[in-house]
Structure I
Amino acid sequence: MTLAVMAMMLCLGLPASSHAISGSSIQLGFGVEQTHAAQVNLRWDWNRYWSLSEQWNASGFWEAGLGFMQSDGVGARDNWDVGFTPVFRLRPGISRFYLEGGIGARYLTHDRLNDSRQLGSKLLFNNILGLGWNLGEKDRYELGYRFQHYSNAHLTDPNDGANLHMIRLGFNY
């Protein structure tokens, strides 16, 4: 777990000139089977904005991440994972508040969290629903919550899936 936290701290310090990387974030949280999770993510903005109504607009970005999950229980496995997700963000007007969602893929080092939570595959879908706020001068910082669901979408058996509740701290370059 210490290695994952150190990697996340390093990633937050990446320079803005990292070839179009527009932001980074760290996430810490918990989930099923007393799972503790940590993730570090890099973001590439699409630089596209859509007006959905007079009150709502949308944007999006690509997000690549490295994560670590540690679970309890008989046969517990420590899982490293990498993933890639397109994320859409909705904002009411020019508010600092946002809602976000995305569906991507994650590859885990093991196909289970422990003997009672079988994921059925190392390659999983990752669904994200979140909310948050931009903070600071020029909205440099983000503080948010994400609900993440890992599943193989019933492509193989078993498909116990895993749910995570994550607190997210982001930095915009």
Structure II
Amino acid sequence: MEDLLQKIEYVLGDCGFFLDGVFQDLERSGFFLDEFEELDHIAYRTENVEKYEEVKNKLIGFSKTYDEKMFNDRLIFVCRLETPIEYGRFSIEGIELLAPKENNKHKNGLEHAEFVVKVTLPEFRKKHGDIDFDSDAYGREENPELEVKFECCAVKFHEQSLLRVRGI
């Protein structure tokens, strides 16, 4: 299992370091771990299509199942790992890979983590009324979300895991 994590980190970068930052930002902002049912996936964004294809092909080798589809004018690959990434009390089963949008300004790297909350999104939003959520996808029909952007990453909150929504 440790060997697989090393292989994943060779492709994505230091997942532990990234997740340390995510959890520090959450804690500083007043979120508590017991609010989350699961941390279903982490996401990696690419700066060009060639890098997207390279990372996707490597992730397929670590995947139990996967799916790729167009969303917001770009390809998004989602996979369920053969062996989840263990971090604290969380077992991260998925990785989302984002192809660049046109006029992309993002660099290659881990970008965000997504949590399934234990309550409805409206209840979660109300509980954290002091947080400036990005709610662009809050009204989305399929798997609405709230997002918080931090300096080095973003965190998204859902009522269902992306893996369940995508059926993988």
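Using mean count of other Cβ atoms within 10 Å over residues 31-38, single out the structure from I, II with the greatest value. Spell out each step's value before the answer.
Working: I: 18.5; II: 14.8.
Largest one: structure I.
Looking at structures I, II, which one was helix-only ellipticity at 222 nm (-39500 (n - 2.57) for each DSSP H run of 4 or more, over all residues; to 500) calculated from, given that it came out as -8500?
On the way: I: -2000; II: -8500.
Checking each candidate, the match is II.
If we compute mean count of other Cβ atoms within 10 Å over residues 63-70 for structures I, II, which one ends up with the highest value?
Ranking I, II on mean count of other Cβ atoms within 10 Å over residues 63-70, first place is I.
Starting from the value 2.0: which structure in I, II was distance in nm of label points 7 Å out along Cα→Cβ at positions 39 and 135 calculated from?
For distance in nm of label points 7 Å out along Cα→Cβ at positions 39 and 135, the value 2.0 is produced by structure I.
A value of 26 was derived for relative contact order in percent (Cα under 8 Å, 6 or more apart); which structure in I, II was it taken from?
II
Each value in this text was obtained by applying a stated rule to the coordinates, not by laboratory testing. Predicted model only: the values in this text are computed from it and were never measured. Cβ atoms are built from the backbone, for glycine too; each structure is taken alone.
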